[in-house]
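Q: These are the structures in question, set out in turn.
Each reported figure results from applying straightforward, stated rules to the coordinates on display, with no laboratory input. Computed from a prediction, not measured in an experiment: that's the story for all the values here. Cβ atoms are built from the backbone, for glycine too; each structure is taken alone.
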Structure I
Amino acid sequence: MDLSNIIKNIKIKEVLNFKDVDIKGISYNSNTINSHEIFVCLKGEHVDGHEFAQAAFEKGATALMCEKPLNIEIPQLIVESTQESIADLAAVFYHNPSYELNLMGVTGTNGKTTIAHLVQKIFEQDRKKCALIGTLGYKLSSKDDYLEAKHTTPQAPQMQETLQKILKADVLNVITEVSSHALEQSRVKNCNFSTAIFTNLTQDHLDYHITMDNYFNAKAKLFKGLKKGNSAIINNDDKYAQRFIGVIDKEVNTITYGVKNESDLMAKNIEFMPDGVNFDCCYKDCVVNFKLHLNGMFSVYNCLAAIAVGIVNNVDLNVIKSALEDTRSVAGRFEIVQTNPMVIVDYAHTPDGLENILRAARELTPKEGNLICLFGCGGNRDCTKRPKMGKIAQQLCDKIIVTSDNPRQEDPQQIITDILSGLTLINPKTVFIEPDRHLAIKLLKDISTKNDVLILAGKGHENYQILADKTIHFDDREEVNKIFCD
């Protein structure tokens, strides 16, 4: 695309050294930039892209987008905010693909990944193609392998490029997870969402957002962008539900779902079974019974959200029922990896998420068995949730093992100490401490019996562990299968 075409279509304060060069791509990483790309000087939490503009120029950048003039003799687009303008640049460069797609976004603290996968299944059961973008990567159909993604929601150029690829593949429906970081950092700016889904809002990412009000305001951006003809789907049992409804335009079709509070779509007569959960789905005058191969109350909520998406997209309830009843767990989401004893791996890394999976696991624990949880907390992240998670684990489990998650640059022992501060009593018969996660899983095997239910929380689908000086391969599921099969 010619630089002149870009300049005509985005807001720019000033253009320096103008020359109508051909722009073949967008980059914000000087290490991976290719020749004839425009380099965007993003200002992040820890680094300022302006400091790497010279390196990008030396590697072939033919233009810059920056917030101040730089002493480099190539075209420079001076903008107010590179974080905002990179989204405008990406939308123009990739020709605004979302406006030709049925783009649905799901946001909230927990449940995004599972709901996205359930929605994809529902569309495919209705014989419609549906792509998925999220934590595990992105794929054009449920049968495809994931392509790697570095963020729950990609940066704006990757997001627009991915949407363009989906459109070119003749897939017209897309369900994407939308993180609070993505909304705050304008990664989904210029994405035309037809439907927005709110799951819940509980403590997470306060190291970034600082307050729950800031966290709410970031999430609310997705709903403020909806317009007449769009749909909003809201978990009416969440305490933030009315605040979200309050920011939605009155001409947007809003549908609520819930179990406790009166809602448009409700689950009633809920019955938990060893192999799943049954409930009656009630919508208007229609009642359909669902028999799921998914466990826990959180699965009921996730399915209600997905059912609502199906409804607003005119999918018959019986088609939705068929899709959900055929669904097993999503990778790393309450995933049963061993059955004797039952070992479950889950991504839960927030107080609310941990409580949900432990309550669901308790339903599966025999009277003669123990519920044992192995977990840790991530380093360089919100430390105020650590004692809360410790307290929840102690209250809901018979035994706990406190270990490392992704310690990053923090001392693993300090993270563990923070977790232990939430415990009322550290009984060596019920509370075990092992900073090495591999050894902790070995310990888990040693202290368990075949009647116990074992939860490994925090890492879920992740196949790596981030340490202070390196990232190593580590997959809870692989570790369990090796250790428990010895």
Structure II
Amino acid sequence: MFDYSRTGFDQQRLDSLIQLALDSGLDEWRRRLFDGEEVNPSEGMSADHTLLRVRRPEDSPNALGSEIQSQRKAMMALGSALNQGVMPGYAGVITDVIHVGIGGSVLGPQLILEALHNIDAGSVQVHFLSSADGWRVSALMRELNPETTAVVVVSKSFSTREIRLNLQRLRTWLSVSRPGIAPEDQMIAITSQNARALAAGFRKENTLLFPESIGGRYSLWSAVGLPIVIRYGDTIYLDLLAGAERMDQHFADTPATANLPVLAALITIWHRNICGYPAVAIIPYDTRLRLLPSWLQQLDMESAGKSVDRYGQPLEYQTSPVIFGGLGTDVQHAFFQALYQGTDTIPVEFIGVVNNDSNDPQNNRHVRFQLANLIGQANALAFASQSQTGVSSGSGSSLHRQFSGNRPSTVMLLETLDAGTLGELLAFYEHRVFVQSVVWGNNPFDQYGVEFGKELSTQVGEFLEAATSAGDADNLNEGDSLLDWVVTKLRKK
């Protein structure tokens, strides 16, 4: 159920925005997306994430279909073996897997594993590693046994420095722990650059591929979903794909007036460009969706955070709102005060699950409590006024207790949270972002800002490495600190 009755929409506004989407070429861009044609003009590529979840991609007219099916089979075979503690080509038993990546290659699989944690799972544990600060990798190396640990490294290009740094640490850990044993026997690469993975020391039989036309934030549906199979088996993974495909079909075939991703995108555009609201809060009322705001933050802001159109011309209007969020009811005691009485109006997207799928009948009380809070907060934001709040205690003036109301929100209720509905939910957001990009005219599939930041950090890193190698840091003046040295070097740079 998608309830947008608290958004300030009326039929005239809705009709106007739907016409805007159609005038922006929604039908044509949607066709190009599903037909595998170019939708990423700055890089001259298609965006084939919807093909990844087609039940029989090998039957698709898209030339990538057969390769996608081949890699899907290879991934599920490897994942099913690891689900039983078996790493093909390695004699030992696997009890743990470290999944190394960053951005979408971690956020997507980690969200799925957390969201499905109440279903039956295998005994092999999956641990995610993205931060390059050293603390997480050090903790994992202390806690896990290198003889029973497999390492999965996801890198589209095999040039991301954070991933290479963590990989180096883990490779050394596997090697030093068992002299004479090749660490490559316990290592798996997932990439679009096969030659670079082989050059990095991965075995061909332990390398899984996904197309160059798949961006990291859309890669969950590819071999990057290996942790899902390792933890829950291939049936759950296929259910996830099937749910996403159902949403693909809904988005492709349903008229705009009843098309959920289209309506949700138009609400975002209404709030951002007509009302001028700067941000959107994503509030799931189910712990299993704790990571949804982080996943959506990357999907939306990396895709829509552009100030030029798809052909490089400056835009004259605002695009991506700031996406943030947290778990209800926790955030009611954190930032909801600003949502109620702050100077900025911030739309809220509430997400609830009607059936929490627990075998404990007492949990029904928790479900009712969460739903009551979800609906109550949405109503209070929308309809509260000084005369309606019932807030009368305290010494503050009446202005302290004044609520403006008219603060918009949407409510999405899921009947249950299983692999299928989770696939539908994530595909819904992907298509919403796509519709936003069509109306705004920008390209949701490149991310040159991210790449530029990497280039500059690489330059600074090389400078600090060279300065350290020259021994400068070993010759600090008395009373100086390493921080002083770093600041001095960076100022000179």
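Q: Give the label, chosen from I, II, of the structure having the highest value of relative contact order in percent (Cα under 8 Å, 6 or more apart). Working shown, then result.
A: On the way: I: 10; II: 20.
Looking at the calculated values, the largest one is II.
Q: One of I, II was used to calculate distance in nm of label points 7 Å out along Cα→Cβ at positions 32 and 64, giving 2.2; which?
A: This figure was derived from I.
Q: Computing helix-only ellipticity at 222 nm (-39500 (n - 2.57) for each DSSP H run of 4 or more, over all residues; to 500) gives -9500 for which of I, II?
A: On the way: I: -9500; II: -14000.
Going through each structure in turn, the value belongs to I.
Q: When distance in nm of label points 7 Å out along Cα→Cβ at positions 432 and 448 is calculated for each of the structures I, II, which structure yields the highest value?
A: By distance in nm of label points 7 Å out along Cα→Cβ at positions 432 and 448, the leading structure of I, II is II.
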